[in-house]
Structures are given as C-alpha cells and as structure tokens.
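Please treat every number below as a calculation from the coordinates, not as lab data. Bear in mind that the values here come from a model prediction, so they are computed numbers and not experimental data.
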Structure P
Amino acid sequence: MVDHLSKTFLNECKQNLIKSKVDILNRIKDSRDNLIMDRVSGDSADQSHRLMEENELLSFQSQWRKQLVEIEHALSRLENGQYGVCEETEELIEPSRLRAIPWTRYSLEGAEMRDSR
C-alpha cells in the first residue's frame, strides 16, 4: 500500500515519528520532575497555585499520551504497509500532510469528512 511513497520519504517520516515520541516522553519526564521539585510547603496561596499547575500539567499529560498513541499507531502502520493511506477514504494521504503531521490517519478530504459528522 505504501508503494506511492519512496523509501527515503518513509524513512524521513519514521525518523520524525521517533523524534516526536522522544520529545513527548522527555516533556512528560521533565514535567514530573518539576512537579516533584515544586512540592515544598507554603501558604494557602502557594498551595492553590501548585494545584492549578498540577491540573494544567495533568491536562497536558493527557494530550501527550493521546499523541503518543497516535505515534505508535503510525509506526505500526509503517511496519505493516498501511502508512499513508487514509482510514476514512482509503485514498492516499498527501505527502505534504504526512510531513507536517507524520502520525495523521486522514487525508485532508478524510479529515474534513470526519469533522463534518
């Protein structure tokens, strides 16, 4: 299925996916480390501020985890020959879109169709 994409392009996408994965894992680790270091006692204003930061961090971590799942799925599609095929239209995903969002599962048309529902 990925015959429309060159091996060089597929390798570029794979490297981008791996780099994105490493970046996200590092962000998660750094955010945890910073959160642990910030857990010193303080007055109620400090504690309220820390709670807000923790909630924000949890929200970011949830988004990062979702993105990690998408990256893992993209790497799996690369391995099984389904990478670059839209899951909505079963048409080829535009190479420029894959460069911009290497974990995307949808072509522009497929994304628009999903969004319209």
Structure Q
Amino acid sequence: MINLQGELIISNNGQGMYEITKKVHDWIVKNNINKGQLNLFIQHTSASLTIMENASPDVLEDIKSFFQKIVPEVSSLYAHGYEGDDDMPAHIKSMLTQTSLTIPIDNKEMLLGV
C-alpha cells in the first residue's frame, strides 16, 4: 500500500463556488495514481467541498439562491461577524455541506459521473 499526501493551494476572489477538478486531476496524474481512493480535505473553517454538476450554469445559480434563502447574509442575525456580513453564514454553509470528500480513482481518473 502506498500512502501519498499533498497539498493544493486554491486561489479565490472571495465568496463563490470554484471549480477545482482540473487541479485535482493534474495532481493525480503528476503523482501517477492509477487506482485508489482520493481523500480531499479543506482546512479553511468557512469553506467546503462539493461534487456538483457543472454542465449547466443554472445549477450553480440555483444552489447560490438556495443558500441565500436558508442562510441569509444579514449581519443583525449573527453575533459573529469579524470578517463581514458573509462570515458567519459561510461557517453555517460549511457545516451544512462537507469539509472532506472521498473519490474513487481508476486509470488516473476520478470516477465522478456526468
């Protein structure tokens, strides 16, 4: 059994959903991982990971709209807000989603579906 660990740095422009599939795929290829289980973990406390369809931009817009409804960015609703109106809502969103994902790999490809 081979244990391999690495780190990816993902730059961002603030709040939003960011596509990281290519960066993860490139890391798999670079490390010659042909078959196995990939565990992704995000260390930031107000961010999360999801596996999401990106064939239609409507999906991401609907998700953004959904989260704005269930976790409004209204500072008067929260005691915590050191980093702005989206600070505490970001913590809640990360709690509702995932901070780690396990993805099977076969033939140097993540088995993600469509």
Suppose helix-only ellipticity at 222 nm (-39500 (n - 2.57) for each DSSP H run of 4 or more, over all residues; to 500) works out to -24500; of P, Q, which structure was it derived from? P
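Out of P, Q, choose the structure whose coordinates give relative contact order in percent (Cα under 8 Å, 6 or more apart) equal to 30 when calculated.
Values: P: 30; Q: 39.
That value comes from structure P.
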At a computed 13, 34, 24, 16, 10, 3, 0 (P(r) over Cα pairs in 10 Å bins from 0, in percent), which of P, Q: P
